[in-house]
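Have a look at these structures, which come just after this line.
Bear in mind that the values in this text are calculations on the coordinates, not laboratory data. Predicted, not measured: the structure shown is a model, and the values here were computed from it. Cβ atoms are built from the backbone, for glycine too; each structure is taken alone.
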Structure I
Amino acid sequence: MLSAYVQKLIFTVDVEGPRGKDPIKHQIWGETGDGSEYGIRKIIEKLDQYKIKGLFFVDFAEAFDLGEEKIAEVVKYIDDKGHDIGVHLHPHHMGDIERHFLWQYTKEEQKDMIEKCTKLYEKILGRRPKSFRAGKYGANYETLEILNMLGYQYDFSEFYGQKWCGITPELTKVLPSNYKGLMEFPVTIFKSFDFFGLYKRYDKLDFNITPSEMHHILKAYQKKANNVLITVFAHSFSLLNFLERPDQPIPNKIAGKRLDSFLNYVNSKPFFQFINEKDLEQFDKDYYESKEIDIARNYYLTGFWYLFLRALPICKYNRLAKILVGTYIIFFVIIIWLLIVFLI
């Protein structure tokens with residue numbers, strides 16, 4: 001049974017290249033225009049500095065689309081550096097370009113894709129994978145049954161409150177859960193927005209949130225739920241700005257500072273401890289039946305600002321984000337106008 005005084009964390013990285021002509025080069029290795037790299041090498045360098053062993057979920061499906069040798073090079077590099085590797089799977093690389101979620105495929109189609117990725121993992125590393133995370137969290141209960149069948153021990157796909165996740169009804173919210181012997185470690189979430197209970201939004205604990213918010217959320221989990229495994233989230237491209245120019249990304253200096261701040265903060269607190277994949281065995285499969293909890297942002301009104309900041313970078317590509325940003329701008333213009341009228 002876990003200590004009631006130390007909060008466990010695991011640093012997970014989704015290794016994938018979603019855009020451009022050479023996504024492995026620019027969004028996995030993170031090569032920028034000047035030849036420097038801000039991808040997995042930089043992330044591993046940071047983790048090694050703090051003696052943290054990350055769990056890297058490599059999108060093995062990309063091997064069937066972009067080349068096995070390229071993915072094998074990525075996998076061997078991470079393994080040679082002593083970090084753990086799980087299987088990630090974005091099915092559109094192997095199946096239908098219009099179907100991006102595993103739950104959109106039949107159980108037989110899912111099994112075929114997961115089995116191929118599992119065999120490729122074994123071919124490259126000479127051992128069986130233990131951990132899995134579905135691309136876009138798009139797993140369903142059939143996915144979990146297939147993982148059980150193929151001998152996986154841990155799944156990291158469930159994202160409570162995320163419409164992309166097909167595990168419905170939800171297996172769990174924030175607590176580890178046992179599903180027929182497969183341990184489900186859900187994405188660690190916090191309530192980022194709550195409009196008087198009529199609409200709630202949950203976001204994942206990505207290191208790239210503001211330091212003050214990160215500190216608040218971590219301390220809240222440490223005080224309220226010592227039996228939660230906090231899964232810290234990152235992508236291979238988290239230290240890059242690449243949406244505008246995917247083949248000519250530039251370093252994201254703010255993200256780099258936030259990663260340093262996060263690692264410094266956790267390293268300075270004795271009640272936080274990073275664990276690795278092997279340590280997941282210590283979680284008692286029959287222990288997690290305690291009450292679910294709801295961790296929220298530290299100030300109610302900041303939820304409105306947070307929602308705006310989430311929508312702003314993607315408003316060029318996402319219709320709903322564009323509407324939200326436009327609504328916020330109109331609202332702020334009206335408020336400013338009213339203030340001017342009032343003051344005059």
Structure II
Amino acid sequence: MANTLVRIGLIGYGGIGGSHLRLWKRTEGAQVTAVCDVIAERAEMGAAEVEAAAFTDLKELLKSGLCDAVDICTPSGLHATLGVLAAEHGLHVLSEKPLDLNVEYVDRLIRACDEHQVKLACIFQRRASRGARIVREAVVNGELGKIFSCSAYVKWYRKQSYYDADDWRGTWRFDGGVLGNQAIHGIDHLCWLCGRVVRVEYAHLETLDHQIEAEDNAIAVLRFENGASGVLEATTCCQGDMATRLEIYGANGSAAFDDSKVVAYTVNGESRMSSLEDAGEMIGGRSDPLAISLSGHAYQLQDFIRAIQNDEKPLVDGRDARMAVEALDLIYRKAFPNVKVGI
């Protein structure tokens with residue numbers, strides 16, 4: 001399928017869906033041919049922007065024959081269910097983060113994509129940063145020595161009006177709390193560096209300052225498959241919000257990130273910052289969810305097309321993306337054993 005135009009069906013034309021649509025217009029080898037949203041006005045607005053067909057019923061889009069792949073930009077709790085439907089119709093699947101809120105649903109999606117031989121990819125744009133990839137390669141190659149610790153701190157702010165804007169926000173069924181929505185990028189970054197979270201040793205989650213079902217403040221102590229431990233601290237209650245901070249250190253070196261930007265990188269006592277031509281960038285979104293850099297998104301959309309055309313692995317495939325949801329599941333189970341997350 002090399003160099004063949006890939007026809008995209010965009011599912012969900014809200015805030016992030018609109019950003020995806022604009023990015024698709026400048027993605028080589030791709031064309032949005034259908035836009036689907038349960039709100040007809042939104043579907044028609046998005047479709048008109050790219051001269052595509054508008055749908056309010058996903059099943060009608062899937063049966064239309066207009067698409068080769070779908071891009072899912074709905075609330076998180078719908079991602080896997082919609083992705084399975086698309087895979088069963090032979091369509092490749094790109095999903096916004098996370099693949100779902102429930103790891104069992106993620107496994108269903110991975111199986112469906114395997115069975116129908118379609119690509120599955122997930123947006124975790126911090127992995128697109130060249131600086132972040134260089135540090136990760138150093139970790140994997142053992143240059144930092146045995147990894148002792150890897151921790152992330154997500155101190156963001158959301159007004160109550162953010163949660164009130166849509167009835168799915170902050171719910172267990174469709175959104176989760178700060179961990180499932182805002183901190184999921186930090187969780188993925190941790191897993192990308194240290195592998196799966198195999199145990200949650202402590203988790204305290206609470207709702208401090210918002211009228212929502214799920215948590216807006218969380219602290220967890222994690223144990224990774226490489227033996228490292230780490231702390232995850234996340235909130236949407238921090239006025240004067242801060243960048244997401246991630247710190248990793250081992251026997252021979254250390255690194256620190258603000259968002260995807262490498263801000264410190266030392267091996268055997270010597271700084272390697274000068275070796276990074278691209279140290280990454282401040283992604284944003286700390287108090288305004290749409291005030292984010294989209295360069296990583298653009299990279300991943302183009303990568304998804306490349307993977308389809310060349311029959312290659314996407315930058316973040318289903319099994320890569322699963323690790324963050326598995327970690328989320330373990331944290332929620334530790335803190336709230338009786339809460340069901342996802343639809």
Structure III
Amino acid sequence: MKLRFLLIVILVVVFFLLNIIIGSVNIPLSEVIDTLFGTGDSATQVSQNIILKSRLPQAATALAAGAGLAISGLQMQTIFHNPLASPSVLGISNGASLGVALVVLLSGSLGGVALSSLGIAGNAMLIVSAIIGSLSVMALILAISQHVKGNATLLIIGVMIGYVATAIIGVLKYFSNEEDIRAYVIWGLGSFSRVSAGQVWLFVSCMAVLTPLSMLLVKTMNLLLLGEQYAQNLGLNISRARVLVISCSGIMVAIVTAYCGPIMFLGLAVPHLCRAIWHTNDNRVLMPATALTGSALALACNLIARMPGMEGALPVNSVTALIGAPIVASVLYRHKTDLM
């Protein structure tokens with residue numbers, strides 16, 4: 001088990017460094033080293049800008065976002081005892097999308113100014129609107145959870161809230177102009193490059209605080225695996241535990257979605273991948289394992305999305321599904337491990 005953790009840590013480090021070294025623009029390794037460590041003057045100003053203002057923030061964003069989404073997926077699958085549960089299962093991601101849609105799609109129709117033309121101010125409005133939208137849905141889910149006993153019922157209500165948000169977004173699209181719709185669609189494709197060099201440290205700091213806090217719920221999640229009735233007999237307050245787990249998962253999803261857009265696949269697949277590799281359902285092992293594996297997969301997908309010779313970058317959501325799904329499916333098939 002220690003060897004597996006060592007290997008995944010090495011993979012995270014290697015992929016992180018490759019994200020800085022490799023990109024659509026060819027930069028000599030000597031210039032990369034000089035830029036990162038300031039050991040020489042061989043790096044040009046252009047190389048420094050690409051590395052410090054683009055590649056390094058992208059790598060840090062992918063590292064933090066991958067860990068947060070993977071942990072969130074593990075929490076959702078544990079609390080709902082559902083192998084298909086993911087960070088978006090309660091409509092929290094849909095709430096973020098609705099918040100962005102209200103700002104982006106209505107800005108041109110009502111204000112006459114497309115949000116995409118506002119630069120940094122427009123990007124800040126996107127982040128704030130996504131956080132407000134996702135946290136509003138999470139607050140609604142938490143309020144409902146106080147009056148609903150069954151997890152299955154809460155899960156269905158969350159899915160229905162997601163459908164309502166999607167329907168409202170569809171109506172907004174119908175009445176919006178083409179430029180605003182295009183801006184919203186691009187946001188919905190997901191990207192680790194959306195976080196600027198000035199914002200990345202705030203994003204990483206938030207995730208660096210939330211990720212260790214989620215580790216405090218390991219004992220609670222292990223008790224929930226035993227079943228609600230058995231966990232309650234052991235002294236666990238089911239209602240309080242549900243609120244804590246949903247709040248932790250929802251806040252991480254809200255922040256990641258606000259900064260990066262709705263990133264799919266990682267939260268659903270990574271926990272299953274880790275169960276197959278580590279052969280356990282113990283969250284004391286799975287929690288750090290999913291965080292590291294989520295970071296490694298996110299970094300790998302970001303690297304593929306901007307391979308050398310390509311102008312621009314592919315949508316991250318397309319890469320995560322096309323590259324990650326076959327890998328996860330093959331590992332699950334080879335190990336023939338139960339999903340939950």
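Hey, Rg and Dmax of the Cα atoms in Å derived from one of I, II, III reads 19.5, 60; which structure?
Numbers: I: 20.5, 75; II: 19.5, 60; III: 20.5, 66.
Only one of I, II, III returns 19.5, 60 for Rg and Dmax of the Cα atoms in Å, namely II.
Compare distance in nm of label points 7 Å out along Cα→Cβ at positions 184 and 248 across structures I, II, III and report the one with the greatest value.
Working: I: 4.5; II: 2.1; III: 3.5.
Greatest value across I, II, III: structure I.
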